[in-house]
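Enquirer: These notes open a run of structures that come right after.
Bear in mind that the values in this text are calculations on the coordinates, not laboratory data. Just so you know, these numbers come straight off a predicted model, no measurement behind them. Cβ atoms are built from the backbone, for glycine too; each structure is taken alone.
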Structure I
Amino acid sequence: MENERITVRARLIVIKNGKLLVQYRQKQNYYHYFGGHLDYGETILDTCIRETKEECGDDVIFEFKKILYIRDFILKGEAEQSLELFILGDINKFEELEGLKDTQHPDGSVWLTWLDINNLPDNLYPQPLSKKLLADYNSGFQNTGEYIGKMNKEEDL
């Protein structure tokens, strides 16, 4: 269809002190990697910097390390498709981010939280990525830019 477009999203993977920074959506009861869409004319690095400032505060400093994974995200019934880049990085904040509310959700239902990398919950999406992320974390993230396909369901891994 003419109006259907593929968007590109940067999903940020920040791990500090054995904890993974994610967003929690209270209404739907799930966690996800924070980040967002690349804007037209914006580089991947620009997007990472902008998204960390939007989610973590204007005074955050983002350090780009590498692109870990590339994923197809397709919701055929909703005519939504995006290419997601899971980007390993670091930021200069830690404890002060716990529970920080997302200003794009004024009802307070979305916030940042740190999860134990060795005990990731089943409701962290995409679900199959948790096992891979832990294995890659334990091996020092040796690979770069690995294509992981759709990875929407457990059998996709």
Structure II
Amino acid sequence: MIVAAQTFHIILIAIAVLICLKALYTRFITKQGNKDDWMVLLLLILVPINWYTPTVLTISDCNQYTKEVVLFPGQRAGISYTYGRKNYIINQSKRNLKFEYLFYGDNRREEGQVDQLILPENVVIVNEVTISYLFEAPEKSVSTKSSGATKTLLYCLAND
């Protein structure tokens, strides 16, 4: 089951509220102190849910795309969707797309960080949680607390 990104965020907020309701009710309405505060620790479940839920980007043209989230693994339009730290990029446009890694400071390419050309009517799986620059110009430099940073970029190539 694939849902819009906004729907996914609303579901995450609803889960967070439901987790907190019992603890807040016990603390403030029944005045029983912190008896159910342990339930708030269930909020930590939302971190892996958000981290390992793949995104589906369907590109219809440059700067025109839909962003969806895979809620449950399944299949749609002949593509099998599973959990994991990845983005599915579906190029439905008539233009070639390019997915690139950008390295700032001392960061260097690691194993598996491969730039990819995405041809029209193709699907590519990118093993990244987010795409830093989606059809926008990347920063010339970024501020980091360490020696460097790695960002990702998705853009349209000029017509051939």
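Enquirer: When semi-axes √(5λ) of the Cα gyration tensor in Å, for residues 66-113 alone is computed for each of I, II, which one produces 27, 17, 9? The partial results should precede the final answer.
Expert: Details: I: 26, 20, 6; II: 27, 17, 9.
The structure behind it is II.
Enquirer: Separate question: If FRET efficiency 1/(1 + (r/R0)^6) of positions 106 and 138 (r between Cβ atoms, R0 = 35 Å, to 0.05) comes out at 1.00 when worked out from the coordinates, which of I, II was used?
Expert: Label of the source structure: II.
Enquirer: Hey, relative contact order in percent (Cα under 8 Å, 6 or more apart) derived from one of I, II reads 28; which structure? Spell out each step's value before the answer.
Expert: Numbers: I: 28; II: 21.
Working through the options, I get structure I.
Enquirer: Comparing structures I, II by volume of the Cα convex hull per residue in Å³, which one has the largest value?
Expert: On the way: I: 130; II: 156.
If we compare volume of the Cα convex hull per residue in Å³ over I, II, the biggest value is for II.
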